[in-house]
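S.K.: Have a look at these structures, which come just after this line.
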Structure I
Amino acid sequence: MNKVLEGVRVLDFGRYIAGPFCASLLADLGAEVIRIEKVQGSEDRFLSPITPQGDGALFMQMGRNKLGMTLNPMKPQGQEIVRRLVATADVVVANLPPGTLQSMGLDYDSLKAIRPDIILTMISAFGRGGPYSNRVGFDGLGQAMSGSMYMSGTPDQPVKSYTPFVDYGTASLSAFGTVAALLERQKTGRGQVVETALFNTALTFMNGAIIEQDAIAVNRVATLNRSQTSGPADTFKTRDGWVLVQSIGGPLFERWAVLMGEPHWLEDPRFRDDISRGDNGPVISERLARWCAERSSAEVLAQMEEARLPAGPVMSPQNVLDDAHVAAAGMLQRIDYPGLPHPAPVMKPPVSLSLTPLAIRHRAPTLGEHTDRILGELGYSAAEIQTLRCARVV
């Protein structure tokens, strides 16, 4: 079956999540992606180690469908390898500072001199054009500086999400922009720079709150898990766990009021619309908290489903592994990896195409697994490859 990006070669110079996951999504679409790491292994390979050799859990996800090679592009012989690689590539993905890109020969002018129609997908912390442009940063800075952390937790304790959603969001937008650039190249033959930034992504996700503040200066503060713009929407403790209930819109509130035995609340001006229900959220949450405390999580969720109210359990990672829907839908694909006691549960591509489906075709590469093969394809002999290895170029 044809793959959307079959025949497209991507060089993945990414680090951690934003760059590598962008390249993972392109690989899921069928591109040939070469992950290029430091000779000793890049730092993100070893995050949350789960194998005897130290390979990490995140790399099982980020490295899927990729070939792997090691390279020191700061050495002259490494620069020559970069040039040969670029000559064969359609896309270069790099979330590295501009100065580092230039020193590695990965800035757009250097790439374009080798292959005029190349696409460079650049990912940075803050983008260009402002006083933060040269700062380094991770996902957490995007959360902190966009208002997201301020609006999470409580007024006394801002809270960063455990999930690095700014990284994953930036990666997804980067893949979106890269595919758009490939489509444009099909029409015009021209390459271009695709640029994203963690801060831009975080502000995109928080834009509604920023617009509201500018328009009416509401000066909101954090209310933990309780929504400020609808209700009931909060987390509630049951007899044996926690559940989240999330209701938006009049019809859902009507069902909830009937379920609670509070039909008169439908005539109460405090609850006339979503924003009013958000403003009076403590009253709504207190009522639902009493109801949930008398029941098990299973009882709460069963009655919520019967009333067709959105609700779900607060699950641990182990609960996710044991979940019946996750299993029935086949969401996690078990993939073997050298050194693992059993195959790792890697989440399948989150996008489904009916005619050209995305797929996990093979596991993440071990360190430098395909270096010799790739260099051989570039014209290096076995003796030359050994010389490069002894010099720690690869």
Structure II
Amino acid sequence: MNNDVKKRNNQGTIASVIGILVNILLAIGKMTVGFISGVISMVADGMNNLTDCGSSAISMLSFKLSSKPADKEHPYGHERIEYVCSVAVAFIILLVAFETVKSSIEKIISPSESDFSYLAIAVLLVSILAKFGLFFYYRVTAKRINSDILKATAVDSLSDCISTSVVLITVIIGTLTGVNIDAYASILVALFIAYSGIGVLRETLSKLIGQAPDEQTVNFIKQKVLSHEGVLGIHDVAVYSYGPNKYFASVHVEVDASVDVLLSHELVDDIERKFANETNIILTGHLDPIVTNDEEVNGLREKTIGFIKKIDDRLTIHDFRMVRGERHTNVLFDVAVPFDVTLSHQEIRKIIESEITACNDKYRCIITIEHTL
């Protein structure tokens, strides 16, 4: 989980520089041949490569800025700059798509002759191969360093392969048959470009709003905490991302209530320290004592677990306790419910209450229902 930030930034910068150089060469080749031959879809594809240069430049800038250390105004660092830069890349892509559609419509209204050639076919073939190579390189690098902006650039490169293939088909048809569908193909290219931009924008905005952490990260936290002797269970795992390489997390750590509270506190401190030293996750643990030597509490807890598993096997409970009084006994606990469970909280609460009161009519349920990851 732990990444060397300097190494990550170096690899990201190298990938960005390679992208700039390749896209400049492709843009020059396509736009030169496109202008000479009058193939507007080829010029549009070349303009798309120019936007890719801008995207790579923004990507390179984002690696530089996001590596700045935390300061008074930004105590959690600057790594979210990478998300902001991804939004900028998305808007550039959408702008090019709009301009491409605009110029294509103008050519449909006022058509002009295009001089299709085998040179254009050769340039487009080279472009497809180069873009597929960039896609593979970006994807591998993005996975290695966990970079959202490189993932977006990889998707954009694959979209370029598709859009360039459309232009290639257009040029081949024009060369062999003389049929000019250039302007219509240019609109199709623009749609591919726009689709790519919308995808990047949607994914990045989701992370800025507060996207749920991936399952791998949550499972890693759970397994690492549970691996410590003395931890009986965990719940209320919350993960907050301040960039692709920085996480803050909190977790409730269940321990035996009969153990000295200072020893349990030391256990939680050790867990937090290991996360800080061994991972890129800053973890805060909340001590949650569990009564383990009360037969009535243990028995009812096990029965309650059985009740909720009948509702949905993914439901869990925590903070289970009983407060005994003269006339009735309060049974207090939390139920963790995944977001996609179809039953309402009121329905779940009603089912559980009926099952528990059937065990003993003196039981009074105080149930807190919460969403879980």
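Read-outs throughout are calculated quantities, based only on the coordinates presented, and are distinct from any laboratory measurement. What you see is a predicted model, and the numbers here were worked out from it, not measured in a lab. Cβ atoms are built from the backbone, for glycine too; each structure is taken alone.
S.K.: For helix-only ellipticity at 222 nm (-39500 (n - 2.57) for each DSSP H run of 4 or more, over all residues; to 500), the calculated result is -22500, so let me know which of I, II that is.
M.R.: On the way: I: -11500; II: -22500.
Of the options listed, only II reproduces it.
S.K.: Okay, moving on. Can you rank I, II by distance in nm of label points 7 Å out along Cα→Cβ at positions 45 and 341 and just name the one with the largest value?
M.R.: Numbers: I: 2.4; II: 5.3.
The structure with the largest value is II.
S.K.: Give the label, chosen from I, II, of the structure having the highest value of FRET efficiency 1/(1 + (r/R0)^6) of positions 309 and 349 (r between Cβ atoms, R0 = 25 Å, to 0.05). Walk me through the numbers on the way to the answer.
M.R.: Details: I: 0.25; II: 0.95.
Between I, II, the highest calculated value is found for II.
S.K.: Given a computed value of -1.17 for log10 I(q)/I(0) by the Debye sum over Cα atoms at q = 0.15 Å⁻¹, which structure among I, II does it belong to? Walk me through the numbers before you get to the answer.
M.R.: Details: I: -1.34; II: -1.17.
Derived from the structure labelled II.
S.K.: Compute relative contact order in percent (Cα under 8 Å, 6 or more apart) for each of I, II and report the one that scores greatest. Walk me through the numbers on the way to the answer.
M.R.: On the way: I: 19; II: 14.
Going through I, II one by one, relative contact order in percent (Cα under 8 Å, 6 or more apart) is largest in I.
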